1. Using Kirkwood radius over Cα pairs in Å, for residues 15-62 alone for the comparison, can you identify which of P, Q gives the largest number?
2. From P, Q, which structure was Kirkwood radius over Cα pairs in Å = 16.5 calculated on?
3. P, Q: which one has FRET efficiency 1/(1 + (r/R0)^6) of positions 7 and 71 (r between Cβ atoms, R0 = 41 Å, to 0.05), as calculated, at 1.00?
4. Out of P, Q, which one gives 1.5 for distance in nm of label points 7 Å out along Cα→Cβ at positions 31 and 55 as computed from the coordinates?
5. Quick check on the output: -8000 is helix-only ellipticity at 222 nm (-39500 (n - 2.57) for each DSSP H run of 4 or more, over all residues; to 500), derived from one of P, Q. Which one produced it?
6. Between P, Q, which one scores greatest on relative contact order in percent (Cα under 8 Å, 6 or more apart)?
Structure P
Amino acid sequence: MTCTFGNPKLRTRVTEAESGELIEILSRQAQLVDDPTGPPTIRSSDPLDDYLITLAAATHSVIVSGDHHLLDLGERLPVFSPTVFLAQLDDDT
């Protein structure tokens, strides 16, 4: 089975084999949760990001994103750029 990311930006950075491996890992280890309900506690300037904020709050998760709308909320939410998040993982090991 061939799996690739649909996002064109990701397809230029991740090979088909790498995306297939990641999707396989996620399918084995990811925790599925119900869609969040209710409004987010904090709103993004991009309303399409509010779903992610609500989901992260409901699951007590951090957000890892390069999206500036989300990163702008970094003082109010646990949101990190991929570079900062990976550096924190390195610091924890």
Structure Q
Amino acid sequence: MTEPKLTVLNPLGFPPRVEGASLAQRVPILDGKTVFLVDIGFTNTDVFMQELDAWFRAHLPNVTTRVARWRNRHEHDPDLAAEIREHGDAAILGVGL
């Protein structure tokens, strides 16, 4: 008696090729600059950004901070990105866990 054959597919699939990108240029000094503190939308990122905002106010009073919320954490937010480019000098993205 012959055992039936079973065909199994590899569940890993074929991942896309990923090309790295360099980090943004570092801002040499923050005095007089505007830093956007961006809440991407993960759990408690909003709380962290509020705490970070308070830290900047207490320790670096010459830095202007703006807390902003990314529209959808799974998609690019072109409006916020344009606002940061136009009105900001740097951005800190809170991506959560």
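Every read-out reported here was derived from the displayed coordinates using simple, explicitly stated rules and does not represent laboratory data. Just so it is clear, the model here is predicted, and its values are computed rather than measured. Cβ atoms are built from the backbone, for glycine too; each structure is taken alone.
1. For this comparison of Kirkwood radius over Cα pairs in Å, for residues 15-62 alone, the top structure is Q.
2. Details: P: 15.1; Q: 16.5.
Label of the source structure: Q.
3. Structure P accounts for this read-out.
4. P
5. Working: P: -13000; Q: -8000.
For helix-only ellipticity at 222 nm (-39500 (n - 2.57) for each DSSP H run of 4 or more, over all residues; to 500), the value -8000 is produced by structure Q.
6. Q
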